[in-house]
Structure I
Amino acid sequence: MLLELRIKNFAIIDKLSLSFGPALNIFTGETGAGKSIVIDAISLILGDRASGDLIRADTEEAEVEALFDITGAPGTASVLEAAGIEAAEELVIKRVVQRTGRNRIYINGSLATLVTLGEVGRSLIDVYGQSEHQSLTRPEEHIELLDAFAGLKGPGKLREEMGTAYSELRERRAEYDSLVKGAGELERRAELLRYASDEIADAELASGEEVELKAEKERLGNAGKIKSAVVEAQSGLYDDSGAIVERLGALLAPLKEAAGFDPRLKSSAESVEEALYGLEDAANTLRDLADSIGEEPERLDEILDRIDLIGKLIKKYGPDIDAVLAHKATVDAELASLGESEAETASAEAALKEAGERASGIATELSKARSKGAGQLKSLVETELGDLGMEAALFDIKIEAVVDKENAKESAPGNESALRIGEKGYDRVYFLLAPNAGEEAKPLARIASGGELSRIMLALKRATVSATVATLVFDEVDAGIGGATAQTVGFKLKEVGERQQVICITHLPQIAAFAGKHFGVSKRETEEGRTVSSVVELDRAEKVEQISQMLGGQNVTETTRKHAAELIEAARR
């Protein structure tokens with residue numbers, strides 16, 4: 001329930017603070033005084049889109065703040081909990097709109113998004129503006145009203161199940177169509193993959209091979225230099241006259257003989273002897289190498305060709321041989337997957353059929369629930385219309401299954417019923433009206449007058465007044481009616497107010513008389529030439545005066561005051 005509303009720099013409201021009652025709250029005042037601005041402010045708190053045009057002239061931001069009592073409102077508590085906001089007995093929502101277009105939203109002091117605000121708002125208040133009357137002429141709104149009445153909307157309800165099932169059906173359909181449509185593309189893809197796999201396989205690559213090949217290339221490319229160095233070294237060590245080995249051997253004999261006389265030379269003699277043996281081994285090794293080293297142009301060409309091949313593969317498939325081999329493994333895995341495409345298509349078709357059967361089943365269940373709810377709603381609305389001066393009116397609800405043979409496949413392959421399943425099932429719902437006895441019931445858009453639409457709307461709200469929200473807001477629901485019917489409308493609003501908080505804007509004194517709390521809206525021009533709207537709660541005498549003005553205009557007389565007092569007294573009974 002809305003307890004308080006504070007408005008600052010909003011439209012022509014400078015600063016305003018209102019305290020609401022738990023029953024019927026009525027706003028009255030001259031046209032243009034600012035009554036609907038209060039409703040606009042409430043709508044802003046509930047998540048409506050904001051505009052810089054709403055900000056009062058010469059100010060940079062507007063501010064709207066509302067205090068709610070949410071005890072006994074589990075729906076709101078659940079929404080808050082899902083948003084990570086702690087729920088208490090009271091809820092404070094604050095919204096700041098800046099001329100730059102920026103918004104700040106606070107829920108119980110925590111910054112929140114517009115999406116969260118909208119979810120919280122929908123659990124708190126239903127607003128029915130003048131445009132709501134016109135919604136009755138739009139058949140797409142009728143199914144929403146019927147489903148709400150029949151208890152089919154909300155978490156865990158049939159409409160949510162239907163939406164989920166339809167989403168899954170569309171996903172399965174997209175998957176299946178993609179597989180069928182992409183069969184040729186998949187084959188072309190497979191050819192490319194097979195070419196890549198074969199190209200890599202034919203190369204018979206080995207990890208690290210390119211490093212070894214480059215080393216061998218360097219060796220073969222410099223074979224002449226290598227052999228020349230080996231021959232020269234071997235000759236200098238052993239073959240040449242006065243070679244190092246020969247000279248070292250000549251030095252070793254007298255040194256060993258001297259070591260026999262002086263033990264201190266023994267270690268040096270041994271070192272020279274070891275060096276001699278090592279040089280002899282090196283000379284022998286170099287002799288063997290010299291015999292094996294030679295120009296190998298054919299082998300060098302092979303290596304160059306191999307390096308070129310590996311380079312091309314690396315350029316195409318990866319930075320090194322390991323990456324190329326890993327790419328082949330990936331390609332082979334994808335080829336194996338593509339090889340299973342036929343089985344995958346069959347599986348997708350089976351999944352699509354299963355999803356279609358599930359969606360069809362829920363849609364059928366939903367249609368049956370609507371038919372049951374339609375009978376109950378029809379009876380309740382006709383009773384309400386009788387009370388509102390339309391005793392002879394016949395209200396009917398038509399439910400028809402949508403058949404679309406061309407697009408029946410949306411249901412599932414082989415769908416024989418050709419029912420067009422959507423996120424709301426396969427039904428279309430129409431509200432029909434025969435205002436007078438003996439007439440054929442026709443769509444509301446074609447037959448109902450403005451006054452009749454107003455009464456039908458109130459009848460629907462009365463019939464569907466299940467306490468999903470604590471507060472109902474009616475913005476000029478009295479459009480197109482007057483006299484005794486207006487008094488009945490006021491009585492009905494008062495009755496609704498006994499179960500839920502009602503906030504209503506009206507131009508009719510017969511309705512205003514039923515107010516539990518009556519707010520008078522007026523505007524004035526300040527000394528600075530600015531227009532300011534003000535709202536005050538009226539006491540008993542002020543209420544009589546206001547209703548007198550509504551009855552007689554500016555010519556208020558004792559007669560109009562007496563009439564106003566009688567209306568108020570009659571409304572209290």
Structure II
Amino acid sequence: MAAKAPRRRVLCVRPTPNPNAAPFLRKISDEWVHALALHCNVETIEHDFDFKEVCGRFKPDFVVFDAVHWVRPQRLNITNIDAYAEIPRVLYLNCDPHDPMRPLLFGMLDAYRIEAIFCGIEHLQHTPELERFPCYLLPLFVDSKIFKDHTVEKTIPIAIFSGHLFPAFYPWRAKITQEIQHFLPTLIYTHPGYQSGTPVPFEVRDEKYARLISQSYFSIADTTRLDYVVRKHLEIPAAGAILVAPDSEVVKRYGFVDLQNCILGAGDELYTKIVAVSSKPDVYNRIKNNGYRLIQDNFTREKWTYLLDWYECRLVRKAGEVTQQTRQFGKFRNVPAKPGMPAIDNFSLHDNPMSAILRDARDAILIGDDLVETQAALNDASQWIGHIAEPPFMLGILAMLQGQLEDAIVLFTRRGNAQGRLDPNMGRLDPCEIAWLLLLSALLNDADLREMMMRQAETVPHVSIRRTMWLISGPVQCIDFEKAGLEGPVPGDCLSIHWFGQEDFPQWLSLMERVLDGCGLTDQAAMIRVLADGLSGIASAKAIAV
């Protein structure tokens with residue numbers, strides 16, 4: 001019998017809490033630490049500290065850095081971060097995939113010596129540059145002491161929690177909320193809100209909330225406009241009701257199967273299924289029990305050992321091997337390192353509704369297609385949720401192509417300004433935002449803007465910034481583009497949240513030509529065109545004289 005692994009010691013480095021965040025949000029953000037603590041000894045630190053001193057005292061086996069987000073918005077100042085380089089360090093991307101504070105963290109991954117990122121599939125869909133790191137997929141989980149079948153009498157046919165909240169972001173749920181109550185008895189429970197310290201009449205949380213689910217036959221959970229799994233998708237079956245959800249690929253990847261352990265669909269077909277299942281108690285109980293077992297057997301705190309499983313696998317990794325996850329939410333194994341070896345085997349990344357729009361928009365901008373439809377799609381996506389950053393950024397590029405430079409400034413700085421109003425330290429710009437604002441500073445001859453962007457650029461190396469610096473400095477006649485870091489990312493580069501920076505150098509040059517042309521700088525555009533034409537005819541551009 002194999003010896004049981006010793007109880008590991010894990011240091012969790014967490015941004016400083018926001019005193020204005022609602023207590024229940026702080027509680028949610030802490031749940032992963034409590035789950036981890038079931039399986040190892042956890043030391044949590046959430047203030048500025050000396051890495052060498054803390055590691056020397058606590059002696060962690062590995063370190064987990066938490067994400068920056070609204071509940072924990074202040075990144076820590078960490079001294080002696082290079083000490084104990086042998087201790088593995090990973091990031092748990094514990095935030096919304098569209099969280100506007102991601103640049104605060106992405107600017108520090110190299111300094112923190114992060115070697116792997118744990119996240120949800122929605123993060124990979126939303127942020128293409130994450131592919132530069134080994135990324136492993138973690139599922140959500142429930143507290144089985146709270147979310148269990150409370151064996152109470154079922155008195156609520158249909159329960160919709162938070163039914164009226166953010167209808168633009170939860171359109172499937174909003175439509176059902178309006179329709180289903182007219183022909184099936186429905187409890188629509190309003191969301192208590194995110195205010196801190198504000199009493200809310202009839203508020204239910206934790207066990208009271210779980211008991212209401214247990215009283216329900218069916219309960220509804222949407223996957224949002226971005227199509228990702230939320231906690232309700234697990235809480236509902238875990239508490240003994242049947243989950244009703246959209247017919248979504250991400251829901252199915254958790255193991256949900258329509259009419260086996262849940263009900264999936266939309267419109268009249270969905271309502272027909274609910275009525276049919278309701279009329280057959282044996283069928284209802286089978287689906288309910290299957291859903292209950294799916295969650296209780298796979299997605300509870302007790303089962304959430306992925307970080308530790310990864311560490312144990314990494315611990316025995318040999319030279320020339322890499323650690324690979326066997327599938328989404330799978331176990332870990334060490335395999336021979338080969339070019340293109342995926343971090344997750346048996347896994348394909350599909351687009352969600354937002355990433356599909358962003359991908360199509362990026363491709364259209366790079367190709368130079370008619371951008372009327374692209375602009376309309378980006379304008380629509382900008383309305384899905386107020387703090388989303390990527391569509392406005394692309395609209396800024398469209399404004400540049402049309403010579404609307406003042407509009408472009410507003411769009412490129414929208415995310416940073418919104419965060420900076422909350423706290424100046426939170427207004428850090430993304431590398432791609434800096435790059436395009438640097439270009440604007442040159443086009444507008446704005447010395448103050450250029451100086452401001454140059455200062456920020458010093459701390460966030462990125463291929464987009466290097467290319468823009470090269471362009472506005474006056475492209476030299478003979479240069480090794482690869483050595484100058486213009487052909488693509490180099491070690492030590494920060495990640496960007498945006499969808500530009502992955503294009504190759506000739507594509508970028510072509511885009512710059514069209515931007516300059518749109519701004520009326522036809523001579524400069526012609527110079528870029530000559531260079532781009534030269535590169536397009538050469539398979540490998542390492543040292544080119546123009």
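Read the figures in this text as sums done on the coordinates, not as results from a lab. In this text the structure is predicted, and so the values were computed from the model without any measurement. Cβ atoms are built from the backbone, for glycine too; each structure is taken alone.
Comparing percent of Cα pairs over 31 Å apart across structures I, II, the highest figure is found for I. When relative contact order in percent (Cα under 8 Å, 6 or more apart) is calculated for each of the structures I, II, the largest result comes from I.
To test your reading of the models, identify which of I, II gives 7.1 for mean projected area of the Cα convex hull in nm², for residues 246-333 alone when calculated. Before the final figure, lay out each step's value.
Numbers: I: 11.5; II: 7.1.
Only one of I, II returns 7.1 for mean projected area of the Cα convex hull in nm², for residues 246-333 alone, namely II.
Work out distance in nm of label points 7 Å out along Cα→Cβ at positions 158 and 502 for each of structures I, II, then name the structure with the largest result. Structure II comes out on top.
Out of I, II, which one gives 6.7 for distance in nm of label points 7 Å out along Cα→Cβ at positions 70 and 214 as computed from the coordinates? Checking each candidate, the match is I.
Kindly point out which one of I, II the value -18000 was derived from, the read-out being helix-only ellipticity at 222 nm (-39500 (n - 2.57) for each DSSP H run of 4 or more, over all residues; to 500). Provide the component values of the computation, followed by the final result.
On the way: I: -18000; II: -12000.
It was calculated from structure I.
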